[in-house]
1. If helix-only ellipticity at 222 nm (-39500 (n - 2.57) for each DSSP H run of 4 or more, over all residues; to 500) comes out at -14500 when worked out from the coordinates, which of I, II, III was used?
2. With distance in nm of label points 7 Å out along Cα→Cβ at positions 60 and 108 as the yardstick, tell me which of I, II, III scores highest.
3. Ranked on Rg/Rh (Cα atoms, Kirkwood Rh), which label among I, II, III comes first with the largest value?
Structure I
Amino acid sequence: MADPDFEARIRRLEDIEAIKGLKGKYFRCLDSKLWDEMADCFTEDATTNYTDGQYQLQGKDSIMRFLKAGLGRTSFFGFHQGHHPEIEITSDTTAKGVWSSHYYMIDNDAKKTMQCGAFYYDEFVKENGQWKIRSTGYSRIFEENWDRDETRGLNLVAARQFE
């Protein structure tokens, strides 16, 4: 006879790994400008609390419009990383997580660069067997910006083109 506690632990570990994969997909789609695929990461009623609450959005469609408008330009490049996940499964269908994050963004038109360290705070829900982001946002540890024209010798020598 199977040990129900063992099965519950395995299910919990599978859920944690699925949530890690979901957050990884979120970052990859964000930086690759894969908006339709990224939209699949969110619940319909998802909310955000980006930039220490400066950008509070409600609903997947609102979130996606905001991200496309801010990061969708072909001259804008970003690279977001999430590390050290702390994931707590709070029920069979809910979880929360904290991630250390670092991102680097280049706005080639404005000749600006920004780097930031932050903590992401997320809530997840399992819908039809799939984990989704119900709420996401971050609180900055630091942010620094600089003018690319003022940095001697700084050249963007390669940049992936997105459709």
Structure II
Amino acid sequence: MRVVGVDPGAYGALALLVDGRLVSVADMPILKVRRGKTDKAEVNGYELAAVLREMAPDVLYLEQVGGITGQSASAAFNFGRAAGAVEYTAKALGFKVELVAPATWKRAMRINGGKDGSRAAAVGMWPEQSDLFKRVKDDGRAEAALLAEYGRQQKEKMRETVFS
């Protein structure tokens, strides 16, 4: 089974598990767009579609995000746009999308300690690929991979229920 996990946002990532093995991790493809007087990072839909076609998931688990306490309305809106870009690009390509609240998958995967905790958990789960998660900014990669593993476990539980 091919399961993709996605940590959304312009600086998120996508991770692909094939039959339980972590085979691919990709940083969210972005482009810089001028908004007013500043450049903003925005999900590059064309490149995202190419990455998703290559990953060809049976199911995609996307973190169901909301605004962050203390975040401006503009920042929350941009974050929502990025998450929506992933969701609707995947759906337009015909992939099944499952939305999962961060608290749900993190509790199930026993993730503690925020972003550093996610990186540590990913290194522990995939020590041979620890270089993928070594930088502080690799938290999106770690969360995408862990979310994919959460999704794989959910599918496995469903399969066991059906066949027991």
Structure III
Amino acid sequence: MYKFLGNFDFDFEIKYDNFKEWRNHNASKNKVIDKYSQKQIDLNMPTEVIKAFREDFPDYIEEYLGKFNMDIVNSNFHIQRPGNFIPPHVDNYLYLKENKDTKGEPNRIMVFMNDWSFGQVFMVGDSIIANWKKGDAYIMDDSILHMTSNGSYEDKLTLIITGYKK
């Protein structure tokens, strides 16, 4: 399941220097299993995403999180540089499901933090999402196949919020 939540516009400027720490994440270092063949795939492709976690957010991002009707368990901010992608996958939220104090089914909200540029793609289920505006948000559960690619000349910025709907 996924659906468009609406636009949660903001008027602040995102400055990378306002974040306390950035970490590189490379999906090609992870074991990727093809959904259909169930075979491990060795990715020899650019899959780097630069992440900042909630504890490293500037105050304006932390305040922005209040716009979403979620009991937030974690959140991170992604910078996807041009030429990189995150391969198709399904989020399993194991760390939430193993928690004995569950508050229902976990969900993830993806918020685009800059306007779409030609070459940027978010695929979810059988849909291709493009032409988004900054602040456009989608919610999805742990059953939906998705991926993202940045074939543009600009960074693709995404705020990811994981938790439980209130």
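Just so it is clear, none of the values below were taken in a lab; they were calculated from the coordinates. What you are looking at is a predicted structure, and each value in this text was computed from that prediction instead of being measured. Cβ atoms are built from the backbone, for glycine too; each structure is taken alone.
1. Details: I: -9500; II: -14500; III: -1000.
The read-out comes from structure II.
2. Values: I: 3.2; II: 1.9; III: 2.7.
Top value of distance in nm of label points 7 Å out along Cα→Cβ at positions 60 and 108 goes to structure I.
3. Details: I: 1.04; II: 0.97; III: 0.94.
The maximum falls on structure I.
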